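Down below are the structures I want you to see.
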Structure I
Amino acid sequence: MARRNVLELSEEDRLILEGVLARHSSPAGLARRARVVLLSAEGVSGVEIALRLGLTPEHVSRVRRRFLEQGVAGLSDRKKSGRKDHALPQATIEQIVQLAMSPPPAGRTRWTTRLLAREVGHTSGTVSKVLQANGLKPHLSRTYKVSKDPEFAKKVRDVVGLYLNPPTNAVVLSVDEKTQIQALERTQLPLPLRSGRASRHTHDYKRHGVLDLYAALEVATGKVVHQCTERHTAVEFLAFMKKVVRAFPRRDLHVILDNSSSHSTPAVKEWLAAHPRVKFHYTPTSASWLNQVEGFFGILGKQSLHLVDMPSKAALRRHIEAYLEGWNANPTAFEWTKPAAAIIRSHKRMLDHISGAVH
């Protein structure tokens, strides 16, 4: 008959071990050792525990001994011994990191793991692990554009002030145009989504022309006044602004827009002078991200225009108007949270950074 060695378990230790079993994120080995100790505290024999948990009696004995000698802390996973002779010297790691962040050789646009591996005399797999451990991704790049508008700070304070502290009894609108929306018809019918298979479409298409979309996003509510046009000149912009004014009668309108030449023609300035309740607030040059309607255009592109299949411009117009009708039935207002001072500080840091960048 197997000898039963009952472990004495304090209430605190029991709660800790039961908590380990209750957490789905607990390592499997730690959870298994916790079960061994809990079963032992209930008087279950080592042989029986081994049978229940698929262990050997020797394994159960080692777990019990670890608990008796070190308590609950002794059940945690231990570091594996393993080989150490294959580890890279710190100097080699620093060499790989510095090379990856330096300009590539002549004729190359970027470093590759194989190119780096030849430079340092190691495998591309080793180099890849070093890059991953240091958060370096030479194969990826992003675009950026820093505004050099001399009135950047003044315009940011003006626009952000409208977002964070809008004038009382006035409407703040974010206005812009999304140009060159193509009516593309795939050469063959798209194949719909099926279980285990993504939707499919042909890579080639027929062009049926383009439309331009003017949009005025009401910052407070998220509702959008819109108009689809065949062109995007000052004539269409002025016609759209007249529509916006009719949509908000007897209200002061503060309109945020970019520096497009069509927004400041003599005809537009003359119209503004005749409508004193409409005031334009221009974003800095190369800072369209400051205009909230750009966020709406991004959502429109992903939800409505991505991989669209349209046999005509008329069909595209109906498609866009159907989306906007649904949007306005349940609009989403964007909440601006970053203060103007923080944007200006970040902009200054970026200007200082690019002034000393390596070319």
Structure II
Amino acid sequence: MASSPVPRPSSPPSGDVELLERLAAARHDLLTQVGLRIVGQRDVLDGILTAIFAGGHALLVGVPGLAKTMMVQTVAETLDLAFNRIQFTPDLMPSDITGTEIIEEDLATGKRGFRFVRGPVFANIVLADEVNRTPPKTQAALLQAMQEHQVSAAGQTYRLPAPFFVLATQNPIEQEGTYPLPEAQLDRFMFELRVSYPSQEEEEAIVTSTTGDTLADVSPVLTSDDVVAMQHLVRRIPVSQALVKAAVALVRMTRPPEEAAPPFIKEYISWGAGPRASQYLILGAKARAALDGRPMADEDDVRLVAPTVLTHRIVINFAAEAAGRTAADIIAQLLKEARWQPK
């Protein structure tokens, strides 16, 4: 049965208006605070904030030395969230992430029992550094926590704290001794964010600010309760049924068997994006609108998040590799040429 169109309210509830204004102001303050330590990378920071307030996870791809860890840690400080960093290595075990049970003796009675010791995944923001350097079973333990927001051990289930956000990093230039994430697991990440080299002016500013004797202090802008409330606010941002149709149409155009798929998609793509891409296009558009202080998402919001949502969800074929085409430029061409807005 077809879903009914989302009604467009004449005005949002007064409580939501105040929260929306506060979120827009908080975004400015957050970027200002993070800018005390991080030079440039505005698009990446916006992507991280969008994913956090949309309740998703993000994958950062960039060469070493681009301050990815510092960026995430600083965002956690400005949001007053608990932060843990996990360095993924080939010998890392699932229990090293989720936690393990230990035998503990009661000094009063002399009896022994098991006690669960929580692992580093029990934090609000978890940085999974070089997630492709650990075996699939350890990757799966993290990805299960990402999907279910809980950890199971010895028949017990432990809820992860809210909000819960995973930022994973991958190094694109070093592939020896790595375990690339399968496409089905990449699909669990809302965004793939590309961290690029800074400009010369930015790099000079980085060198100047990081070779001194002090590190800039940042102040919390929001609390964990604020973040959870604003995640619910993002969910309440309305979208028109036409925008939902447009987002779904765009995703379906990445699938070669679809009649609406352009010729270059049929030529260069083996597998297109799945339904989760449609969901994240709309959620990302809602979050972008909320961060701008706007009460409703529009087509520009969808177009803005589309590259980071779609690029890691398509699988290019040999013809694309032979032609020197990448997933990123194929999606860019799709957004440029395709008429995906319903008439």
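FYI, it's all coordinate maths here, none of it is from the lab. These numbers were taken from a predicted model, which means no experiment stands behind them. Cβ atoms are built from the backbone, for glycine too; each structure is taken alone.
Taking relative contact order in percent (Cα under 8 Å, 6 or more apart) for each of I, II, which is largest? Please list the in-between numbers first.
On the way: I: 15; II: 22.
Of structures I, II, the maximum of relative contact order in percent (Cα under 8 Å, 6 or more apart) occurs in II.
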Point to revise | Origin of the derived value 4, 15, 15, 14, 16, 14, 12, 7, 2, 0, 0 (P(r) over Cα pairs in 10 Å bins from 0, in percent; candidates I, II) | key: I
Practice item. Rank structures I, II by FRET efficiency 1/(1 + (r/R0)^6) of positions 134 and 318 (r between Cβ atoms, R0 = 41 Å, to 0.05) and report only the one at the top, that is, the highest. Key: II
Check your understanding: Just checking, which of I, II has the largest value of distance in nm of label points 7 Å out along Cα→Cβ at positions 30 and 294?
Key -> I
Check your understanding: Looking at structures I, II, which one was distance in nm of label points 7 Å out along Cα→Cβ at positions 22 and 46 calculated from, given that it came out as 3.1?
Key -> I
